[in-house]
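Just so you know, all these numbers are worked out from the coordinates, no wet-lab data involved. This is a predicted model, so every value here is computed, not measured. Cβ atoms are built from the backbone, for glycine too; each structure is taken alone.
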Structure I
C-alpha cells in the first residue's frame with residue numbers, strides 16, 4: 001500500500017494555486033509536510049506575504065523560497081496534478097482514491113478501513 005498526495009487547488013479559491021506552489025517550494029528545503037500543516041492551520045490566509053512568513057517561521061531560506069514562489073517553479077506540476085485529478089473524476093477536496101474507487105469528503109476512520117479491506121480482498 002502507498003499513499004500518494006496530489007495537488008488539487010480549487011478554482012473557487014483564488015489563492016489556492018500560490019499556496020500549493022508554496023508548499024512545493026518548502027519541499028525543496030525538506031519541509032513540505034510542515035508547511036502543508038501550517039497552510040491547513042492558517043487557511044485561508046494565503047496572500048504572498050503570509051506564504052513568505054510561514055516559510056520564515058519554519059526557518060526556510062527566505063531568498064530561495066521567494067525565488068521559487070515568484071518564479072512559479074512548480075506551477076506546471078501543480079496544474080498537471082489538478083488535470084490528472086479532473087480526469088479521474090475528482091471534483092472536491094478531500095477526495096481519496098482507494099484502488100481507483102473514490103472516497104469523498106472527511107470520512108470516519110472506519111470508512112477508510114472498510115475501503116482498504118475491500119481493496120485488499122479484490123487484489124487477492
Structure II
C-alpha cells in the first residue's frame with residue numbers, strides 16, 4: 001500500500017542565488033499540475049506558471065516537482081491551491097517579487113485562471 005504524502009513547504013529545497021545584486025526574472029512552467037475537486041472527487045488539471053525575481057534563494061526544480069505532485073490526491077479548490085502554493089514558495093524563498101498563474105483546463109464549459117502575487121497585487125506581466 002502506498003502512503004500519500006501531504007503537500008508541505010518542508011518538501012521545497014532551495015539553493016543560493018549566485019547573482020543577488022541583479023534583478024532577473026525566473027519563469028518556471030509546470031504543465032501537468034493535478035489536484036482533486038473537493039466537491040466531486042474528480043481530478044483537476046492545470047498549468048502553473050511561476051515568475052519570480054529571486055533575492056538570496058532560488059527553488060530547486062526536482063523538489064518543486066515532488067511538492068506539486070503531492071497535491072495530486074488533495075481535495076482543494078483552484079483558488080485555495082493557488083494561494084497555498086504561493087504562500088509556501090514565498091515562505092521558503094523570500095523573493096523580491098513572485099506571481100503564480102494557475103490556468104485550469106475547462107470543466108463543464110468553464111475554465112478558470114487564478115493569478116496571485118507577492119507583494120499582493122504586484123503581478124509580474126505574462127510572458128509575451
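Output the label of whichever structure in I, II has the greatest value of FRET efficiency 1/(1 + (r/R0)^6) of positions 49 and 81 (r between Cβ atoms, R0 = 30 Å, to 0.05). Can you show the working numbers first?
On the way: I: 0.75; II: 1.00.
That would be structure II.
Check the numbers for Cα Rg over 2.2 N^0.38 Å, for residues 17-72 alone across I, II and tell me which is largest. Don't skip to the end; give the middle numbers.
On the way: I: 0.93; II: 1.43.
When Cα Rg over 2.2 N^0.38 Å, for residues 17-72 alone is computed for each of I, II, structure II gives the biggest number.
Out of I, II, which one gives 26, 18, 11 for semi-axes √(5λ) of the Cα gyration tensor in Å as computed from the coordinates?
On the way: I: 30, 15, 13; II: 26, 18, 11.
For semi-axes √(5λ) of the Cα gyration tensor in Å, the value 26, 18, 11 is produced by structure II.
Using distance in nm of label points 7 Å out along Cα→Cβ at positions 25 and 89, single out the structure from I, II with the greatest value.
Comparing I, II, the top value of distance in nm of label points 7 Å out along Cα→Cβ at positions 25 and 89 belongs to I.
Quick one: helix-only ellipticity at 222 nm (-39500 (n - 2.57) for each DSSP H run of 4 or more, over all residues; to 500) came out at -6000 when computed from one of I, II, so which one is it? Numbers along the way, then the final one.
Numbers: I: -17500; II: -6000.
Checking each candidate, the match is II.
Can you say which of I, II returns 1.00 when FRET efficiency 1/(1 + (r/R0)^6) of positions 65 and 113 (r between Cβ atoms, R0 = 41 Å, to 0.05) is computed? It would help to have the intermediate numbers written out before the result.
Values: I: 0.60; II: 1.00.
Going through each structure in turn, the value belongs to II.
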